[in-house]
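What follows is a set of structures for review.
Throughout, read-outs are computed from the coordinates displayed, never taken from laboratory work. Keep in mind it's a predicted model, so treat the numbers as computed, not measured. Cβ atoms are built from the backbone, for glycine too; each structure is taken alone.
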Structure I
Amino acid sequence: MNLTQNDRLKQVTSDTLIVGVDVGSQTHFCRAFDWRGFELSRRVFKFSNTGMGFLTFLRWTEELMNKTEMKKVIVGCEPTGCYWLTFQKFLQDHDIQLVTVNPFTVNRSMELDDNSPEKSDLKDPKTIALLVKDGRYSTSYLPSGVYAEIREASVCRDQIMKQHVRLSNQIQGWLQKFFPEYFECYADWDSTSGLMLLKEAPLPQDILKIGAVFMIQ
């Protein structure tokens with residue numbers, strides 16, 4: 001969904017609970033704010049990157065909404081690595097909106113509070129939440145069903161093609177180093193007859209050893 005800056009700002013109202021989450025491999029850290037940037041959570045809340053941890057986060061969010069009389073919640077995080085995808089799926093299943101902020105923007109905004117660019121579990125959730133408050137976020141889309149399978153297949157294909165190109169370049173480098181005469185006979189290194197030759201004689205000296213056999217045949 002393509003939203004303008006004004007559209008994103010309209011989603012953050014006075015009854016919106018804004019939760020910034022610093023995603024980690026095993027533990028997530030979060031802090032909650034209102035639309036003015038006033039912190040509603042007393043301290044940083046941490047929860048594990050597991051189903052039980054997500055349920056703990058959900059209960060913490062509901063208790064905070066009841067206490068502050070908020071009507072809806074927006075959760076923001078950085079889309080770094082793969083650890084946030086499970087959390088995104090959980091929030092989607094519970095009808096909670098998850099938005100993402102640019103990691104580069106987060107790094108640039110670190111110095112606003114304490115003039116220090118260093119990241120920490122205490123600062124990151126606040127910086128993320130305040131960027132969401134200002135409408136500096138993007139909406140995320142998690143496909144389901146056949147569309148999820150197509151996306152996964154596309155990602156796997158891209159990975160396989162990159163691996164194929166890397167191995168192809170590596171093999172051609174070996175040929176240039178140990179068997180440069182190969183390209184005088186074959187235009188492509190992976191031609192069928194060329195691969196049969198490499199299987200029987202991967203090095204020039206191997207050809208010399210079996211050359212007499214080929215001449216007799």
Structure II
Amino acid sequence: MSLHRYRYIVVEGPIGAGKTSLAYRLSEELDAATILENGMDNPFLARFYQEPRRYALSTQLHFLFDRTRQLRDLVQGDLFRASTVSDFLIDKDMLFARLNLDDDEFELYQRIYAGLAPQAPVPDLVIYLQAPIDVLQERVRRRGIEFERGMDAGYLQRLASSYSDFFHRYDAAPLLIVNTAHLNFADSDEDFQLLLERIDKMRSPREFFSRAA
């Protein structure tokens with residue numbers, strides 16, 4: 001396989017899609033550096049799930065500042081002497097902002113975002129993981145993070161729809177859209193190898209991959 005032609009890979013998708021697990025496996029396969037977002041480091045996230053309107057702005061700003069710092073380190077550092085795999089795309093921050101903030105907060109967020117002007121290299125490949133809402137809910141339940149268990153199904157549906165709309169328009173980098181309803185990259189070596197083979201065969205800027213039940 002010629003996967004090493006992808007120097008910078010980003011894995012994205014809604015909560016429960018499995019992006020961080022896949023990012024870990026890809027980094028191991030490619031002996032790559034990782035850039036991972038860690039919601040557990042965000043002191044506002046648990047409170048956001050309890051009181052979304054109250055803590056939406058502080059939660060989103062904390063993620064923005066942290067991601068901007070990580071990307072700054074990436075651009076200024078030596079990580080690109082090797083491959084790099086990330087589980088977030090900075091472009092999608094606006095997706096969460098539009099979903100969670102009221103109009104005044106969103107306007108403020110846009111001004112802060114523009115002031116930070118977060119810069120990141122364009123990925124060589126973006127892998128967008130999607131799954132039906134019931135599958136996402138079950139995966140969220142299984143991973144056992146206490147403050148996520150009360151997540152409103154309607155919120156998860158709106159989030160998944162926002163991701164779908166975002167990637168429908170996304171054309172900044174080659175994109176592989178993966179339906180993970182019947183794929184388990186964290187636990188199945190067979191599924192992971194199928195994905196690697198699919199990535200290796202990519203020739204178009206936008207392709208799809210799924211597996212029947």
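When relative contact order in percent (Cα under 8 Å, 6 or more apart) is calculated for each of the structures I, II, the largest result comes from II.
As an exercise: Rg/Rh (Cα atoms, Kirkwood Rh), calculated from one structure in I, II, equals 1.30. Which structure is it? The correct label is I.
Match the computed value 2.0 of distance in nm of label points 7 Å out along Cα→Cβ at positions 31 and 63 to one of the structures I, II, and report its label. Kindly include the intermediate steps, with their values, before the conclusion.
Details: I: 2.0; II: 3.4.
Computed on structure I.
Looking just at distance in nm of label points 7 Å out along Cα→Cβ at positions 71 and 135, which of the labels I, II belongs to the structure with the highest value? It would help to have the intermediate numbers written out before the result.
Working: I: 1.9; II: 2.8.
Largest one: structure II.
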